[in-house]
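Q: Listed next: structures, encoded as structure tokens.
Please treat every number below as a calculation from the coordinates, not as lab data. All values reported here derive from a predicted model rather than from experimental measurement. Cβ atoms are built from the backbone, for glycine too; each structure is taken alone.
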Structure I
Amino acid sequence: MTGMIAVILIFSVPIIKTITKHFEHKEQIKGQRVNAELELEKLKYENFVIETEKMKLQLEQMKLESPVEDINNLLK
């Protein structure tokens, strides 16, 4: 009986070590995924800001061009 317990203990240590390494690796991958998602969200936000600024400039340009077109239409 004691021999059987010793054999079980001897073989369980490497199995537990392998399982623990697996869980650590899994958590490491999750951490990398979270970092990648965070970087993606930063890029999305930067893109949003750039597009918003571009749209503001286009709107301002349209406002500046609009009175000139109105005057040209009145002169015709």
Structure II
Amino acid sequence: MTRRRPAICDACARLRQRVDPQVAGRYVPYCAAFPEGVPAEIYGGGFDHRHEHPGDGGIRFAPRPAAEGAMRAFELRRT
């Protein structure tokens, strides 16, 4: 099993997860910007959602309290 690389979502107050009805034991990340599921280029691809992304309806990253470590991991990934 491969570990997902840090994403900006890990530090976002809007991130939620729900059970994937099609795959046992899998969860679908979603949020106010992407209620049908966070796009792979954000959740796994490293896109910085402090910037506009098609389909986000103007809703962007919102820092989660005490998520400095997750944000640092995301920033380090991008360097």
Structure III
Amino acid sequence: MEKEDLLNEINNQFFTYLANDFGLTHPSHRLEKWYELSFDDFKQELINRDISFDDTTISDWEEYFTLQQEKVKQLQQQA
């Protein structure tokens, strides 16, 4: 699979999970580049969109976010 295809797949899956977990179907411009945000900035973007979550949900999301962000960064570093 091409690098760009893998990046698109990660991004699409990420937004599918956002939609499923939080009902977010139209991400903000900042959220479109979620992989460039810190997790705290990502969480603040959700709060700004009036999305509420409990400690367990946000903990799960922090782990998922970090893993996916690392995948994106590794792909971006490939030549």
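Q: Any idea which of I, II, III comes out highest on volume of the Cα convex hull per residue in Å³?
A: Details: I: 73; II: 102; III: 88.
Biggest value here belongs to II.
Q: Name the one structure among I, II, III that distance in nm of label points 7 Å out along Cα→Cβ at positions 26 and 50 of 3.2 was derived from. Numbers along the way, then the final one.
A: On the way: I: 3.9; II: 3.2; III: 1.3.
Checking each candidate, the match is II.
Q: Here helix-only ellipticity at 222 nm (-39500 (n - 2.57) for each DSSP H run of 4 or more, over all residues; to 500) was calculated and came to -23500; which of the structures I, II, III was it taken from? If you can, show how the numbers build up before the last one.
A: On the way: I: -37000; II: -5000; III: -23500.
Computed on structure III.
Q: A value of 2.5 was derived for distance in nm of label points 7 Å out along Cα→Cβ at positions 42 and 66; which structure in I, II, III was it taken from?
A: II
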